[in-house]
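The numbers here are math on the coordinates, done by the rules we state, and not lab data. Quick caveat, the model's predicted, so the values are computed rather than measured. Cβ atoms are built from the backbone, for glycine too; each structure is taken alone.
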Structure P
Amino acid sequence: MQPPKSEICVICGVRPADTVDHVPPKCFFKGAVNAQLRTVPACSVCNNGASSDDEDIRFYISVQIGKQNPASEALWDDGAYKTIKRKAKLRSSFLATAREVQVLEGGKTGTGLAFHVPVTTYQRVFERTTRGLYFFHTGRILSPSVPVEATMLAGTPDLDTDDIRRLNVEVVGGGACIYRFGIVPDEPDCSVWIYEFHQAHWALVHTGAVAC
């Protein structure tokens, strides 16, 4: 599927589009098989200025996912691990909040790792991703004045509800990312997006007024 064209950056909605940006970020797909990634028109400021944010959030997602399969293993070995070795500030911030906690899995108690994810960075990455994919699917630039709110989900949402079953389902990167979305027909600024990475990390994004 080819993205629609735009002379204006679909991320900021202001500057000329002189490059293309991957949505979700390309660095999220290390090791993904048959990775048919999606790109949208963007300005160099929105595109190049986001790489550090993308790497940071990739690290936190990879730590949460672990090495569950070859793709998630490559995400750590070829991406997140290199990032944490190179970025001293990220390493320090992570270690300052990381702690062992008790977890219940399969009826057995074990230990897991808990840590704080930088909310503002997470918000920027998923807002950019959602603005890009909104344009990819509608051909319409979401106005900069339209709010976009991203939330990291603590676990797997209930996908067996009527509302979620009605959402469109898209697969990217050979299944490394699956996202679901719905846009309100009479209020196109209002939409909901559910992102799933490696069947382990989930994010919820709303655009438009909270009441939509």
Structure Q
Amino acid sequence: MAGQGQGNPAVVGLAGFGLTTLLLQFHNLGWCGTGVVFCTAIILGGGAQLVAGFQEFRCGNNFGYSAFTVFGAFWLSLGLIWLLLDLQGAPNTFIGNHLKITPQDIGMFLLAFTLYTTIMWLASLRVSWMMAFTFTTVLLGFIGLDLVFLAGMKWLITIIAVDLIVCALSAWYMMAHIIFLQVFGRDVLPVGKPWILLNGAAHPPKGEVLKPTEA
């Protein structure tokens, strides 16, 4: 279907983030292996999100640019971590001390992304209701994973998986909001007003789910 004007890169970024997050939680619940998660993390969660992030840069959208690019890099980094973990466990491995990874290391990796996500969560409060909700679930998921890897609270895995499934579906809801808005010509799936309004400012124009409102 031919369109007019410039497409919204968020439809790809949100799709990649949601699908890869969903598959990883399927693995955490014991429903699938890590092979498909690894491949999806490299191609869709990583590659496609990076492309979407770079396109958000061209649109002048710092929120979308940062979110898609950094989370795309997160999935690529996570895939590389899995690869190194497999290689360091192989006989006669070439992985030296500088590249060895421990659960503590993964915990610190996740903690760093938790701090980044906190900044993006604060910004999301000015974007839309659904964006704030999605980033809240992302932040809770990272905090839970921090506790798993740094405090040994492995019993949280199932709760975290459910939280991040909700997160993935929320990202897809925003993706569908943008697509349906163009296809149906009306706001079929509203994303709601921001959780924080400054000076009575209204929520962003319909479809612009990744652009914070202006005070």
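A few comments on the model shown:
- Top of P, Q by distance in nm of label points 7 Å out along Cα→Cβ at positions 183 and 199, largest first: Q
- With helix-only ellipticity at 222 nm (-39500 (n - 2.57) for each DSSP H run of 4 or more, over all residues; to 500) derived as -9000, matching label from P, Q: P
- When FRET efficiency 1/(1 + (r/R0)^6) of positions 55 and 95 (r between Cβ atoms, R0 = 30 Å, to 0.05) is computed for each of P, Q, the one that comes out at 0.25 is Q.
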